[in-house]
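Multiple structures are listed underneath, in structure tokens.
Throughout, read-outs are computed from the coordinates displayed, never taken from laboratory work. Just so we're clear, the structure is a prediction, and the values are computed from it rather than from any experiment.
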Structure I
């Protein structure tokens with residue numbers, strides 16, 4: 001609160017830069033779960049943006065800007081200005097977001113799934129990427145998504161897909177593959193090459209990890225509220241877990257450029273499942289908590305925290321045999337995948353069951 005007040009007091013002195021500072025403050029406040037602080041910062045930022053014009057917003061990274069604008073829209077902050085801003089900046093309209101706090105809109109001509117099985121759907125047609133000669137365009141698509149989907153430098157893609165090519169040959173490879181990919185997607189404007197920057201246009205393309213990011217942020221913000229809405233938590237949890245059908249490109253060959261985003265998404269979904277599972281436990285909704293912890297273990301069979309929380313719930317309910325089975329499953333998974341034994345804390349919980357030999 002002290003920081004917000006000092007920022008507001010210096011509002012006039014910062015001029016056109018102030019809205020960006022305030023939006024960054026809102027972004028970090030949402031990450032920390034301080035919703036009131038985020039609202040104050042966005043309300044102040046958008047009030048100034050109305051006076052200065054939409055161009056001020058363009059100084060903010062588009063990925064974070066869009067999420068902040070839609071979140072603010074849902075909070076009832078400067079809704080008409082946000083609507084106009086999203087149109088001016090060529091972002092999606094938030095009309096769908098107004099219904100049931102859902103900002104997911106997959107009514108796009110191109111839908112791409114990367115969590116679990118890679119899938120590309122254009123209209124009613126699901127594209128096959130196993131046919132001869134089709135792999136390179138899809139590799140380009142995967143790389144663009146893995147690198148964030150927006151303003152990806154041409155040289156980064158070339159270095160990733162054609163590390164041994166040089167000069168004109170590398171450029172021809174890039175141009176030919178981009179042409180083939182656009183032809184496959186049947187929408188030339190879906191991939192925008194501006195200068196040396198390649199971007200997937202959200203007006204034409206839906207990607208599951210983008211939807212996951214938005215729903216994840218909403219759910220994280222909701223469970224950090226003093227009085228979270230259980231219906232909203234339930235709705236968003238279902239949406240997030242439905243989207244996360246498996247790890248990023250998990251059925252593809254291991255490629256160095258996929259590992260960072262795969263590990264990041266895996267860590268985020270596991271942490272979120274842990275938080276929401278504990279939330280349901282606090283709400284005395286143990287069946288929901290158990291189901292969620294079980295889902296987390298399916299996704300990450302070596303995460304001891306999930307096993308520990310699940311064992312504690314079973315013990316609390318008097319389901320000692322299920323708690324013991326959970327421990328044995330944990331020990332087997334750790335041995336098979338990591339060649340280690342359970343931690344002392346996991347063993348302590350197991351010993352409290354009283355069924356061990």
Structure II
């Protein structure tokens with residue numbers, strides 16, 4: 001049995017760096033090599049986290065390094081080839097959400113995972129946030145009765161598509177942010193989606209040359225009869241009280257679950273902001289807050305869970321079906337946006 005896991009990191013851009021600290025501080029994992037198209041950025045991250053090898057071509061890394069797993073954090077639309085190449089090399093794969101932005105790529109990744117026999121998990125880290133876990137337990141324990149309806153909002157500040165992402169025109173609020181709540185609500189309810197009906201707005205980003213929706217609303221019906229409105233935009237103003245805004249409410253016949261991730265108690269007011277991503281509300285760093293020089297929060301838990309699964313030869317809590325179903329729902333939402341009509345799944 002392995003005593004530690006040797007990790008090859010593919011991508012260290014906007015999100016990749018968030019998971020690197022979790023691997024490096026885990027006593028049972030170590031990133032031995034990092035691949036990113038931007039060598040300058042890769043070398044800076046490698047120096048910061050003590051990663052010994054840097055590559056600009058992940059395929060060269062796969063050929064030269066002795067790895068147990070790969071952690072893939074390329075842009076949403078660029079997952080398939082890297083993941084399939086990693087499975088072909090006999091590696092376990094930890095993939096950032098979503099699996100892909102189309103079902104063809106999802107099925108190809110699922111097939112490659114099945115053929116390899118290696119472990120695979122998509123980083124739907126909302127499942128590792130206690131508030132979402134406790135909401136799921138409340139539903140399972142019957143505390144809410146039968147879920148009737150819900151509202152799930154997750155938004156981003158405009159600096160995300162305009163400053164953080166170089167490829168926002170190739171994504172949308174659906175695949176970049178809404179998909180988190182799609183996965184979380186599906187998981188909490190334990191039910192499948194049977195129909196979606198969506199609308200979008202393009203008033204801010206498109207006139208600036210970024211042809212992607214500003215905002216999307218999707219009415220999603222589950223097999224139980226519950227309907228949930230998923231609402232996401234990524235044009236909150238620079239002065240908004242937080243980089244993100246997330247709120248979920250699920251109303252049942254016997255009770256209601258109310259999850260407010262945005263406001264958790266700490267705001268720091270300063271004369272002016274420093275940089276594009278500073279806000280007064282500090283609670284939105286729940287994803288990977290630093291404490292005593294260590295990454296904590298749901299990213300640490302998600303990464304640690306997958307490492308444990310490899311070491312103990314157990315199955316990840318997020319299955320392949322769990323991984324690809326949010327993309328199937330997101331693609332149906334996109335189809336509804338394109339046609340203006342409801343879409344049955």
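Ranked by relative contact order in percent (Cα under 8 Å, 6 or more apart), structures I, II are led by II, which has the greatest value.
Can you say which of I, II returns 8, 32, 33, 20, 7, 1 when P(r) over Cα pairs in 10 Å bins from 0, in percent, for residues 54-245 alone is computed? Of the options listed, only I reproduces it.
With helix-only ellipticity at 222 nm (-39500 (n - 2.57) for each DSSP H run of 4 or more, over all residues; to 500) coming out at -19500, pick the structure among I, II it was computed from. Structure I accounts for this read-out. Using log10 I(q)/I(0) by the Debye sum over Cα atoms at q = 0.10, 0.11, 0.13 Å⁻¹ as the calculated read-out, with -0.76, -0.89, -1.12 as its value, let me know the right label among I, II. This figure was derived from I.
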